[in-house]
Structure I
Amino acid sequence: MKILGPDTLVFGVEDLDNCTQFLVDYGLTPAGNGRFEAIDGTGVVVRAKDDPSLPAWPFPTSNQLRKTIYGVADQATLDEIASELRKDREVKVLADGSLESVDDMGFVLGFQVTVRRESVLPAELVNAPGDARRGVNVTGARSGGDDEPPRPRTLSHVVYFVPDTEKAEAFYVKRLQFRLSDKFIGMGPFLRPAGTLDHHTLFLIQTPPFMQGCEHFTFHLGGPTEVMRAGSAFAAKGYESYWGPGRHQFGSNWFWYFNSPFACHIEYDADMDLHDDSWVPRVAPAHADLAQEFLLQWREKWAPGGPRPSSDPGQA
């Protein structure tokens with residue numbers, strides 16, 4: 001099945017205005033009718049939680065990710081998915097030709113021929129002794145006056161809290177042909193669909209049933225400098241950093257997480273590992289030492305010799 005990854009996340013929210021401003025400040029572009037897009041057209045849709053067009057929310061949590069819509073390569077893949085899922089559950093064909101069903105945990109899933117627009121954007125390059133990639137007279141730091149933070153390039157992944165990771169993993173692997181990339185024992189698996197090489201587009205975390213919902217979602221940026229720039233600009237607007245900046249071990253992606261008005265976290269990420277079917281999944285205990293390669297601490301800008309920012313832990 002040529003499932004490429006998530007195209008759209010559909011949320012039901014308490015405060016529509018607050019969530020709208022949050023997504024604009026995060027870097028997504030308003031596209032009308034509650035939709036906010038990254039550069040390639042993937043994105044987030046927000047609706048008031050009592051909007052009758054939304055699928056029902058059967059869980060007790062307030063982080064209401066009402067629907068995850070996956071993009072697929074072609075109509076043949078849609079037909080294959082419909083045939084497989086109709087063996088034991090309802091599959092609706094919506095007016096736009098997309099499919100709607102549920103996974104084994106009760107999350108509503110959509111499938112559509114992808115909305116992703118191909119974009120040709122340069123990645124960040126580095127210069128190292130013996131291998132100068134960026135080259136001569138090309139600066140790595142942005143030029144003076146360029147204060148616009150980088151825009152998210154594409155929807156990267158979503159993370160679910162689920163009460164049974166083994167059952168949830170089996171559904172995505174056996175029914176939708178996702179591949180296991182790595183797994184934390186006692187926590188859950190990192191999964192990628194067959195149509196992408198990204199280390200994961202879905203991470204499942206074992207939790208009690210009353211916590212079921214979305215833990216976080218994230219968009220890819222162009223590299224670690226873009227994560228730092230985007231996160232710094234976001235923090236400067238008053239949004240609260242939750243975890244990061246840093247770099248994960250499994251997936252190797254740079255990260256910076258923030259609290260959000262969606263009652264879940266949102267992340268900036270970049271430079272994720274790519275794997276094909278020859279990759280042998282790693283299985284390791286869930287431990288902080290394996291969750292991150294390193295973790296940095298953001299603080300307000302300052303210059304050596306100048307007054308320390310008020311956030312400096314060494315200042316009374």
Structure II
Amino acid sequence: MNPAVKERVDAFIVDLYRAPVARHVLGVVVSGSAARGEEIWNGDRLVSDIDLMVLTRRTDPRLIAAVGAVVDRHRHTGVDGGAVPVGPLRRHLTFSFYEARATGVVMAGSVDLDRLVPPIAAADLPPWEGVRVLGNRLLEHVKHSVGAITAERVVAKSYEALAEAHLAVEKRYRPSYSERLAEIERDPPAAAGPEVTEAMCAVLRQRLGHAGPPPVDVAVARGHLVDGLGQLIAHCTGVRDGPAAGLARLARRETHWKHRLYWAARLATQRRFREIDLRVDPVLRVWRLALDGPASTVDADRLLRDWRACPQILVSRKV
């Protein structure tokens with residue numbers, strides 16, 4: 001791990017363990033690119049994120065919010081992530097849990113990732129994870145619309161996500177950028193198309209320090225991202241009717257009532273009564289609003305706050 005990354009994580013950990021939430025924390029794990037030494041620097045400036053998993057004993061909205069408040073204080077240093085209860089670690093199949101087991105680094109606490117995260121094979125990862133990564137990447141374009149992320153970064157994140165999604169559908173997901181690039185170069189994903197495949201390879205090569213300029217057209221990247229989201233939703237639902245109609249179809253199919261009740265209560269405490277809709281899972285609502293595009297900077301900022309707070313739909317392991 002890069003010493004500069006470790007320094008920033010250590011500062012976060014000191015702050016975390018000084019907070020009242022510390023008594024609920026089992027450990028802190030660096031996952032994602034920073035754990036693998038694949039993060040991006042521009043001189044002394046960290047361009048990519050340091051993904052942190054703050055392991056907690058239980059699921060509690062107040063606990064999640066308290067950890068999130070500490071993360072927010074360090075977001076300017078590149079720190080991202082939040083609370084991860086150990087129960088979901090054992091029960092669900094996600095890209096992040098797969099990567100954490102394969103390449104995660106424990107920075108605080110006496111936790112054993114091999115024990116907390118049961119073995120996951122690439123073939124076990126559900127196509128739904130591809131939908132989820134693409135839906136969440138729509139919010140990166142919302143960030144770009146308010147100047148919180150550069151054109152280069154939002155384009156790179158779009159094609160990185162498309163690479164992950166297409167490999168997941170073909171049961172070839174890999175836990176590092178270098179391995180994903182090798183897979184795509186060896187056998188381009190069938191559904192991606194030449195233009196998208198070329199862009200995916202270009203951003204992955206650039207990330208890994210290889211020569212060659214990556215694409216920087218935000219509108220084209222967003223179009224490819226939206227098209228990919230429609231393809232992945234169709235793969236999951238069996239119906240090809242575009243991303244907007246696909247999200248509506250998912251809203252009718254995904255009935256996670258705890259998510260909806262929690263979100264209704266959260267909106268009520270903010271006196272946003274007109275936005276309460278128990279018919280739609282909160283993350284699907286967020287993705288749809290991001291797909292349409294927020295009408296103003298105020299709407300974009302609120303949408304980003306909602307995105308960070310809303311629960312994600314995860315696929316459970318088969319038992």
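A value of -18000 was derived for helix-only ellipticity at 222 nm (-39500 (n - 2.57) for each DSSP H run of 4 or more, over all residues; to 500); which structure in I, II was it taken from?
Details: I: -4000; II: -18000.
Here the read-out was taken from II.
Compute FRET efficiency 1/(1 + (r/R0)^6) of positions 206 and 262 (r between Cβ atoms, R0 = 41 Å, to 0.05) for each of I, II and report the one that scores greatest.
Details: I: 1.00; II: 0.55.
Largest calculated value belongs to I.
When distance in nm of label points 7 Å out along Cα→Cβ at positions 78 and 294 is calculated, the result is 2.5; to which of the structures I, II does this value belong? Write out the running numbers ahead of the final one.
Working: I: 4.7; II: 2.5.
The read-out comes from structure II.
Here FRET efficiency 1/(1 + (r/R0)^6) of positions 102 and 238 (r between Cβ atoms, R0 = 41 Å, to 0.05) has been calculated and equals 0.85, so which of I, II was it run on?
Structure of origin is II.
Quick check: 0.96 is what I get for Cα Rg over 2.2 N^0.38 Å, calculated from one of I, II. Which structure matches? Can you show the working numbers first?
Values: I: 1.03; II: 0.96.
Answer for the origin of the read-out: II.
Where does the value 0.80 come from, among I, II, when FRET efficiency 1/(1 + (r/R0)^6) of positions 54 and 198 (r between Cβ atoms, R0 = 35 Å, to 0.05) is the thing being computed? Could the numbers behind the result be given before it?
Values: I: 0.80; II: 0.40.
It was calculated from structure I.
For mean count of other Cβ atoms within 10 Å over residues 246-253, the calculated result is 19.6, so let me know which of I, II that is.
On the way: I: 19.6; II: 16.9.
For mean count of other Cβ atoms within 10 Å over residues 246-253, the value 19.6 is produced by structure I.
State the single structure among I, II that was used to calculate mean count of other Cβ atoms within 10 Å over residues 190-197, giving 16.2. Working shown, then result.
Details: I: 20.4; II: 16.2.
Derived from the structure labelled II.
Every number in this text was worked out from the coordinates using simple rules, so none of it is lab data. Every value quoted in this text rests on a predicted model; they were computed, and no experiment measured them. Cβ atoms are built from the backbone, for glycine too; each structure is taken alone.
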